[in-house]
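*Asks:* These are the structures in question, set out in turn.
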Structure P
Amino acid sequence: MQVKYEPWTIKNEKMDEWGFRIDDGEFAGTVISIKNTSITEEGEMALEFNFIATPPEKTSKELESQEFNQVLEYILNDILTKAVNEFENRDNNSSESN
């Protein structure tokens, strides 16, 4: 599965909010604000989020479906993989310059 998405952040008085907009596929136009992520004792990722925007034709049942959860899983895995790679590259570059 591959899904096009665009990360975004909002700075406000209370905290920085981050999330993403889904740009293609069945859920295009959905905008998610991530509130909290955690890992359960079983090693599964738990995600607390809010919908900022949803396609008008999508029902709440569709936005709670296994298909939608797979889209969220793909996007979060992609974001985390990119973050780890950036951290490793930064760490490798900084240790090489010392």
Structure Q
Amino acid sequence: MGGMAPDLTKVTEIFLVPSSFLVAALGTADTNPHRAAVSLVGFAVSVLWLICSRESLGGSESPRSKRTHILSLHLPLIFVVGWLLSFVVHVWLWNTAL
């Protein structure tokens, strides 16, 4: 795969699959407390994904390809921010009277 570290590819695969399942679980959750709980788990998984993907680069500060940069930083950050927003919104909705 060119200059991309195989460990980064595996880390991305390992975390992208459960993240996809959690998105499906969020879609099927029927109450805001349940949605908030799923979002919290998704946030935790995404933070672990970000940590593991950064670690898989081995601290090398050499120039990286765009693909490596996207897989190691941008993709996990999108999930971290998305799950955090989802958690905040569903906790807010949970505490708001209809």
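Each value in this text was obtained by applying a stated rule to the coordinates, not by laboratory testing. Quick caveat: nothing in here was measured; it's all calculated off a predicted structure.
*Asks:* Computing helix-only ellipticity at 222 nm (-39500 (n - 2.57) for each DSSP H run of 4 or more, over all residues; to 500) gives -12000 for which of P, Q? Each step should come with its number before you reach the end.
*Replies:* Working: P: -12000; Q: -25000.
Label of the source structure: P.
*Asks:* Determine which structure produced the value 1.04 for Rg/Rh (Cα atoms, Kirkwood Rh), calculated from the coordinates; the candidates are P, Q. Intermediate results must be reported in sequence, preceding the final value.
*Replies:* Values: P: 1.04; Q: 1.10.
Source structure: P.
*Asks:* With relative contact order in percent (Cα under 8 Å, 6 or more apart) coming out at 18, pick the structure among P, Q it was computed from. It would help to have the intermediate numbers written out before the result.
*Replies:* On the way: P: 18; Q: 41.
Attributed to the structure labelled P.
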